[in-house]
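Where a number appears in this text, it was derived from the coordinates with a stated rule and is not lab data. These numbers were taken from a predicted model, which means no experiment stands behind them. Cβ atoms are built from the backbone, for glycine too; each structure is taken alone.
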Structure I
Amino acid sequence: MTKNGSLCTVTPSGGSDDSPDIMAAFKQCGKNGQIEITEGDFTIAKVMDVLDLENCDISIMGKLTWNDDIQYWLRNSISVTYAQRSTAWRLGGTNFSIRGHGKALFFGNGQKWYDQNRNQGNQAGRPISLTLWRAKNVFIDGITWRQPQFWHTFVAYSENITMTNLDMNATSNSQWNTVNTDGTDTWNSKDIVIKNWVVTCGDDCISIKGNSSNVYVKNITCYESGAMCIGSLGNPAYTPDYVDNIWFEDITAIHSSNAAWIKTYPGTGHVRNVTFKNINFRDVNQPIYISPCIYSWSNCDGSRLQISDIKWENITGTSRYNVGAGIYCSRSAPCTGLKFSGIDIKPKDGGTAKFLCSNMNSDSGLGCTGTCPYGWKQQLTGNA
């Protein structure tokens, strides 16, 4: 690492751990400075935790490879509180940017994690690739991820965050699936813009978790994912979760589990004022879905987490089976203000899609064809 005035430049060491040099750059130029990580191959063998950035522009041109010392990461990855998750890299502060110029590549050696986890996704210590933590006024652009260890990104306790032109891909090359390699999850954060992403991840593409508000998502293409998701919320039940003012627009989902959906535990709080607009998909298991009892599919009517004022506009494509929508709302807190327009969902093998609805407002415009059974599963294995 070399420093010239307020500019710190980091070049690759040629195989040894480069994280100390990167951390030195953050320490010396992270306030009122610039950091340049040049082209070349960098090895990251230690956690990186930087929470005091201020008026800093970070430029990354190289490939950052996190090593595959699983035991080190399990012992040392940094807690991010939510659901006992942790991260390999945590960034926080005020007024900073990370620009990848379309050249930055973050390689997580994820295959080692996928094989080691054997289709289990929530191993304690398995690290999120990059976390924004108590960050304010941040711009991230032009970065590519391949084989992340866990979630690609996480935004927590942050505000005024813009993330554009990101390319994410978690694909397993073995018998074991990636499992829980979300594109991004937001939590306790507000005023977020997410635009122009391509994501292949095997789990939620964009996931809006508790106490998130004012999130705008546009022009996202998701492969093999859960696409646009509110949740999970409501766990633990005694801690209310609130989600307000979320907008998803111009979304494409290919061979995914769901397209535009909401999942909660039997909890408390609310989901309010969400729009899913111009969602186009191909071969999606169950495009529109609401569950108040995700994963256990029990105590569904015990949830008091109110879902209201949700719009689905121009939702078009092919479903894998004959269900276009499965909507079960809690009897303790029926859904209100659900509105549907421009819904055109056709089963890919022909026939007519079913729209199953329970405990929701009757003036939704969906044209429900039947009731949705209690405990309706997220993943279907055949026609209803």
Structure II
Amino acid sequence: MCTEITDLAQDHFTSGLTKLNTPINAYYNHYINLSLPNDKVFATYVWIDGSGINLRSKDRILEGAPCDLAMVPKWSFDGSSTGQAETSDSDTLLIPCAIYRDPFRKSPHVIILCETFHGDGSPTATNHRANCANVINKIADQDPWFGIEQEYTMFDTDMWPLGWPKCRGFPVTESKFSYCGNGEHVAGREIVECHARACIYSGMDYEGSNAEVMKGSWEYQVGTTLGIKAADDLWVGRYILNRIAEHFSTIISYHPKPMGKDQPGIGCHHNFSVKKMRAEGGIMEIERVSKTLCDLHLKHMKSYGLGDGDENRKRLTGKFETASFDTCKWAVADRGASVRIQRGVKLKGRGFLEDRRPAGDCDPYRVCALLAETCLN
């Protein structure tokens, strides 16, 4: 007999979508394949809501496929229904900031990533892109590059990880077999395959994926990309992943420690460099920035996860290839370091650094801004 367990270490479960109860059938396929006039293009406006992790979207019909942002109208939404405004002043602005091909409806239809602003022109509390763009612009002459690795966990609709035994059972094999694994050691590969192709089709700088240490968890990578695009791509990748999960009646979680202290966590590592790091002798600048990141550790940890980042404390325990939440160290080839320099980078004397502290539910705009600030003169 199965006993229901309520303590799943998911008291702040950060993402999930309603199960698609109706199968996609012949009637749906009939309508979805109807030919549309050339002057009718679906534009799906996507934005981050007041939770700081969930994404909202709504559609607008444009008269043609937009070639640049100037062709995309600004729009608005009810911010009181998304946790971003008061009912008495609920009109919240959507300002387009990036265009992607729509992998669901296919070209010429588009996805429009947007920033959110209050009526007075000030950014909403979860619009961290505005500040990130400002900081990155200040070091634009240094050609900042970012590459981001997004880990996540797939859950069935019973809120138990995909591929785990039902009745709240745990995998019978050690978790180390799931990392880059195959066969019985992984679950959800079909979703990963769909996601990879959809991301590349959209125009993201999608670079790859792999199964992660905990069964049912995976990772996708974006970049290395100049400027803010890696963070934009990561958010659009999250949106596309959630949309694909709808078709598979699966829930995506970015929570940093969804299954408790005895299971691996979920991170979002950020790789960063500027011209000086990539040039001959750049290792000196890499080491300087690594030291600066550790000097600012306590400040940064408040921005390295959802909200004030405190849930990340459950993940950064010094176990499962993590450093401690309360301390910071940088090192070469040490996956237990807070900031890691790859051995190949050290040998070449130039390259990039990897900040391993951000949680899976972090906002990449916040992290990229803090990394960029270390290079301000």
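Figure out for me which of the structures I, II the number 0.97 belongs to, where Rg/Rh (Cα atoms, Kirkwood Rh) was derived from the coordinates.
Source structure: II.
Could you figure out which one of I, II the value -2000 for helix-only ellipticity at 222 nm (-39500 (n - 2.57) for each DSSP H run of 4 or more, over all residues; to 500) was computed from?
I
Where is distance in nm of label points 7 Å out along Cα→Cβ at positions 31 and 63 largest, in which of I, II?
I
Have a look at I, II and say which one yields 0.15 for FRET efficiency 1/(1 + (r/R0)^6) of positions 247 and 335 (r between Cβ atoms, R0 = 25 Å, to 0.05), as calculated.
Going through each structure in turn, the value belongs to II.
Out of I, II, which one gives 21.5 for mean count of other Cβ atoms within 10 Å over residues 103-110 as computed from the coordinates?
The read-out was computed on structure I.
Looking at distance in nm of label points 7 Å out along Cα→Cβ at positions 183 and 271, point out which structure of I, II has the largest value.
Once distance in nm of label points 7 Å out along Cα→Cβ at positions 183 and 271 is worked out for each structure, II has the highest.
For distance in nm of label points 7 Å out along Cα→Cβ at positions 215 and 239, which of I, II scores largest?
Largest calculated value belongs to II.
Quick one: relative contact order in percent (Cα under 8 Å, 6 or more apart) came out at 18 when computed from one of I, II, so which one is it?
Source structure: II.
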